[in-house]
Structure formats: C-alpha cells, structure tokens
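Below you'll find a set of structures to go through.
Taken together, the values in this text are just the output of simple stated rules run on the coordinates, not laboratory data. Here the structure is a predicted model, which means the values were calculated and not measured. Cβ atoms are built from the backbone, for glycine too; each structure is taken alone.
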Structure P
Amino acid sequence: MTCEDVVVTGIGLQSCLGNLKQSWQQLLLNHSGVELVQPFLNLPSYPLGLIAAQPANLAYLTRKLVASAIADAAVELPLRDCGVVIGSSRAAQAQWEELLLSYPQIAAKVNWWNTLPQASSLITAQQIQTEGPVLAPMAACATGIWSIAQGFELIQQGYCKRAIVGAVETPITPLTLVGFTQMNALAKTGCYPFAQHREGLVLAEGGAMLILETATLASRRQASIYGQILGFGLSCDAYHLNIPEPTGKSAIAAIGQCFKQTSLSPWDFDYIHAHGTGTKLNDSREVKIINSIFGDKIAVSSTKGATGHTLGASAALGTAFCLMALKHRQLPPCVGCNPTDFDLNFVTSAKPSKIQKALCFSFGFGGQNAVIALASA
C-alpha cells in the first residue's frame, strides 16, 4: 500500500444552478435553482431542480461532466492508467421507462450500452480511454461519497495514481415522481433544510466528478489543487427502506470510522456540509447526531435548498462545494433554512472563513451512511 496523500485537481459539476462556477456564485448569493414545473403532461406540477427545460439525458450529462473535470484539471486524453469510479442510484431509469412505453417500436434503435446500471462509469471509461480499474457503486444517496472513497482507496493501494470519481443522476421521471409522491416525501413549494416549515425533499438532476491524484503527481505537473481527501467512514443501518434509524447510531459509527482513519477529532473540523434533505425525520435526526458529537458551535449548512436533492449525486455535489469552500475560504449558506428551531450554528448567508478542514455527510435510503473528511491544499 502506497498511502500517498490524495488531492483533488479538477472538478466538473452541473446542477440546476449551472456549472461549477455558476452554481458556486449563485449559492453564495443565496439563490435557488428550484422551480415549479410540469415536465410530464400526465402528472401535476412539482418543485424540481431541472438543468434545462426538459429532464436531462444521462449519457449526455455524463460526457459533459467528464469533459469539464478533465479541462479543469488541465490533463490531456487519453488517460490510459486512470481509475474510474462513477456511481448513480437511478442510472438509466429514464431510458427504461421510455422503452417500456414504446416497446417494441424503438427497441431495435436503443443503444443498450447506455442503459446498463453502470452506464455512466462505462461511458466515462470509454471517453478517457482508460485501461485502469473501472467501478460503478450504487448506494442510494450515499453513492457520491462511496465513489470518491473507492477512488481514494484505489490510489492509496497503488492501483493507479489518478482517478476520476463522482456520481451522476437524472432521476426526474414519471415513476420516480409517483413513487416519492406515494411516500408523501415530496415538498409542495421548495426545499427548506432544517427550517420550521420544511415540507420534504425536492427532486433534482445533476452530478459532480472530481479528478483525484497523488500529491506527488499533482506537484510534478504543478497542478492547481482544490484540497486533500483525508479519509472517510461508511456504514449501513439495515433498519428500513426509507425511514431513518431513530437513534442515529450507525451514522455516528460512520463518523467515528472517519475520525479513526484520519486520526482527527470533532474539534479539528471547521464546517459540516450536512445531508439536510428538508424532510421532518431526516433533518431532526441529523441535528441530534451533530449536537451529540460536535456541539452547537461548528458551522453547518446544506446546499439542497439551492440545488434540490440529486439523490445518488448529492454527496458528490456536497463534496465539491466543500472543496470550493476550502479553496475560496467561504462558507456556503443553508438556503431556505430560516426560520429554524434547531440549536445549531447554521450558515444563513455566505461568509468568509479561515476554514481548514470540512466534513460532508450523506445518510441515504436503506440506511446507507457515508462521511468524508477534506482539508485545504
């Protein structure tokens, strides 16, 4: 095992707020990209986080994110020895729904390669022309951190010196909307993490990909560095498909794993990017978890009030925003959280900070828990 430091040298991001630069600027201005729209005529209007007028295509969005990350890292194709770890919780579900409605008329015209569960990972591998390891994790809302963690491990264990990691999600489909409606999980007007009047989650599409490299490789080519991956923690409640385990013990165990791997304590961190979905149960449980470990002084925010909930890609977006906070010394606001009745130090407007270390949380369906620790360059 090499155990080299792993740094982030490139980010490709797309949300309903725009690309990486646009999303960050809009986030700092406390703006939300969530709008009330009706993408499907046979269903009512919903508050959604759409990238464009109509739901995005997974393959197109994947290729766009790859190109953005590669350009941002200033590396050239082909990347023959680059690892690939790109996840998704819904993958090509939209294409399968379209196929079921039109089968067998368009079956012969379908590019089946782009409809496999691991489609984004395969598309990425093909686009960068790698001959290295290719993985495609699927862990509900925790998928993004799982992907980054696996890429981090590939580099630390010497399988590669560079990896492109992250998650992509295009979940706005009729079946997804109807399913979340049946669970009474969807908000009616917008996403308000940790607010008194929070209504539920807002479905959104988007993704984020990071270029990870050994610090040695990044230094050798004089790459610009966003920050360093310090370590992670992963666990599963195995409690319920869509109800969070009430005590938060498994989520706390994931945080403890992260501390053990990084040899850090709660007092070493300046900021937490919370999961913060805007649902009653998730938000109240997460506040208890944070209070029990960190107290009420650490800065906390969730960016889902601005971007909506991109499901499997949400933690990849959250990690990217943490890295932007570390690089630009700015804490992003928890858009929509006012007024709150929780006793935590929520960031309600963007503010300068001497932030050195950050944590990103993701607590997903099925009890999937993931935590990642990051540091400034």
Structure Q
Amino acid sequence: MAGSPMSLAPEVTEATLRPSGLRPAALIAGLAAVAIAVTAGLTIGPAGIPVHRAVLELFDALPGLTFDSGLSSAHAAIVREIRLPRVVLGLLVGATLSMSGATYQAAFRNPLADPYLLGIAAGAGLGATIAITNNLGDGAGALDPVPLAAFAGGLIAVTVSYAAGHLGGRSTASLILAGIAVASFLTACQTYVLQANSDAFRKIFAWILGRIATSGWSEPALMLPYFVLTTAVVLRYRRALDVLAVGDEEAAALGIEPRKVRLIVVLAASLAAAAAVSVSGLIGFVGIIVPHTVRLAFGASNRVVLPLSVLFGGAFMVLADLGARTVLSPSELPIGVVTAFLGAPFFVLVLRTTRREVW
C-alpha cells in the first residue's frame, strides 16, 4: 500500500542507507581548514611570530621530535604556554558544539535545532550565576567551582527536559516543548539571582557572552575526554541518524530502534555541549552555522556532516577567537559577540531556505 513502511523500504534503502560517504577531497578540505586556523592562531597577535618558526616550535613540542625554531625563549613560551593551549581549547569547543548541533538537528529532524535546545544554556547559566554570586570562583582552571557548577546545571536541565518530554507522550515535539519550558524557567531563576546580586552582574555577563581563555593546559585537558567519548558515540550512530531522517515508523521497519538511537545520541551530544559550555561560557550559533555550511557544501548525509562538522567547527572557533582577541586589541571582544554577529544573519538564511528542503 502506498505510504506504508513496506512500500517505502526499497526506496529508503537506496536513498538513505547508502548515501554518498565522506569523500577524500572533503576530508582534505576540513583538515586544511584546521591547519590554517591553527597556524593563524599561533602566529597572529601583539607578538607577531613568523609562520615557519611557529610551525617548527609546534613540531618541537611533540614528543620524540627536536626542531630549532629560532624563537627567543619569550616567544617560544608565548607559542607553547599561551597561544597553543588556547588554540587547542578553541578546536575542542568548536568541534564539540558543531558536532552537538549537527546531532540535535539529525535526531529531531529539525534544521533549526542547536546544542542549547533542551535548556543546557539556561541550566549552565544558572549554575555559573549561583557560583559567581557566592564568590566560589572566577571561572579559571579545570577544577574551579564556576565551570563545575555550569556543567552540573546544564546536565540537570537536560535531564529535567527529557523527563518532562516523556510525560508528554515521548514524541520529539513534546521533548522540544519541554526543553523550551525548562529553559524559560531556569532563565527566570537566573534573572532573579542576578537582581538579588547586582554587584556581580559584570562577571556574570562576561561569562554569558563566552570566551576561549585558558590558565594553561587544564581546560583543554578537562575537555578532551568528553570530546573523545561523545564524538565516538555520535559517529558510531551516524548511519542510524541517516535512517531516522525518513521517519520513526519507516526507520523501525528497517530495523532501527528510533527511541533508543535518539536517546543515546541526544545524551551524548548534551554531555558534550555541557562540557563545552562549562569551560567557554555560552557561545551561540556555532551549532547552526557550521553544520549547515557543511550540508550546503558537501551533502546532507550524516556520514559526511558529522565528521566534517568536527573539523570545520574547530577551525571556525579558532578563527572566531582570533577575531575576538585582535579586533579591539589590546582589549578583547567576547567571542559570543563575534559568533552572534556572524550567526544571526546566517540563522535568517537557514530559516528562509528550510522551506526549500536544503537538507
């Protein structure tokens, strides 16, 4: 019968189960973007460093390799201890947020979904606000109470959203609506705490606008395990996410368990986003800009979108951070301002093109 799972199965198998995979040219483009971003991040700044010397210093930092970069001890310290940790953190945060956004869009079949859909931003903001207003820390360092409170707040928000969404019938629509409700409630709580502690408003506002700042290698070391674990889980289910694109009933007819797949990938993406927010604050639009750019340039299959979002997301964040720290030098612009400046027009473009089914 037309429209039944059985009649759709052959068509879905050809169009969805065997979409074009990741082409070498696309992978090379992603790796080249990362290389360009890393090079720019290491060389551009108040202390200008020649590209070739920065590259030699980078190789010299690798175990078992010895290169003479010709840099002074001061410039070598700038590359190794200041710029390199910041670049690595930017790569991890950008890759994580982009991967999370692409995962949410695939899991909910909603091209406007982003990593903050289920209230992570509101929960993390409330957690960080409570920590800052109680003078528990300043947000620097892996074990500072502020990122820990933000991480916990983000996970609590996702847990509550998921539980509330299941009360509404376990549909994706009810889950999204639950996320909106939870985010609104937590934002109201954060506003109340802010009003009661107006003296801490500047610190909280700076955290909310986002930043890629390090106190050494502690922040990248904190992010790395979450990035590796969650990315491995999401990439493991990239083919299943392609099948979910045709609908839950059709996917079930093809042997996929939609609820199980959606639960696993959403939890993984939420954990990744919470970890990113805990070390960088709230950086918006990355999870929308990068995945959609990848879809438009390289194809809509999650076998392509997810790995390329990791590469281009990391490169985008490093370059955005570079702009944030150089545009108003010696002052530093919050990176959330840069991504919002780029992301708001792009979001309007996505909103317009979704009617033409660009993905």
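Assuming 1.02 is Rg/Rh (Cα atoms, Kirkwood Rh), for residues 171-330 alone as calculated from a single structure, say which of P, Q it is. So the calculation was done on Q.
A value of -10000 was computed for helix-only ellipticity at 222 nm (-39500 (n - 2.57) for each DSSP H run of 4 or more, over all residues; to 500); which of P, Q is the source structure? Could you put the intermediate results ahead of the total?
Values: P: -10000; Q: -23000.
Of the options listed, only P reproduces it.
Quick one: log10 I(q)/I(0) by the Debye sum over Cα atoms at q = 0.12, 0.21, 0.31 Å⁻¹, for residues 99-154 alone came out at -0.35, -0.71, -1.05 when computed from one of P, Q, so which one is it? Computing log10 I(q)/I(0) by the Debye sum over Cα atoms at q = 0.12, 0.21, 0.31 Å⁻¹, for residues 99-154 alone on every structure in P, Q gives -0.35, -0.71, -1.05 only for Q. Across the set P, Q, relative contact order in percent (Cα under 8 Å, 6 or more apart) reaches its highest value in structure Q.
If mean projected area of the Cα convex hull in nm² comes out at 19.5 when worked out from the coordinates, which of P, Q was used? It was calculated from structure Q.
For the read-out mean count of other Cβ atoms within 10 Å over residues 35-42, a value of 12.1 was computed from one structure; give its label from P, Q. List each step's numbers first, then the result.
Values: P: 12.1; Q: 19.6.
Structure of origin is P.
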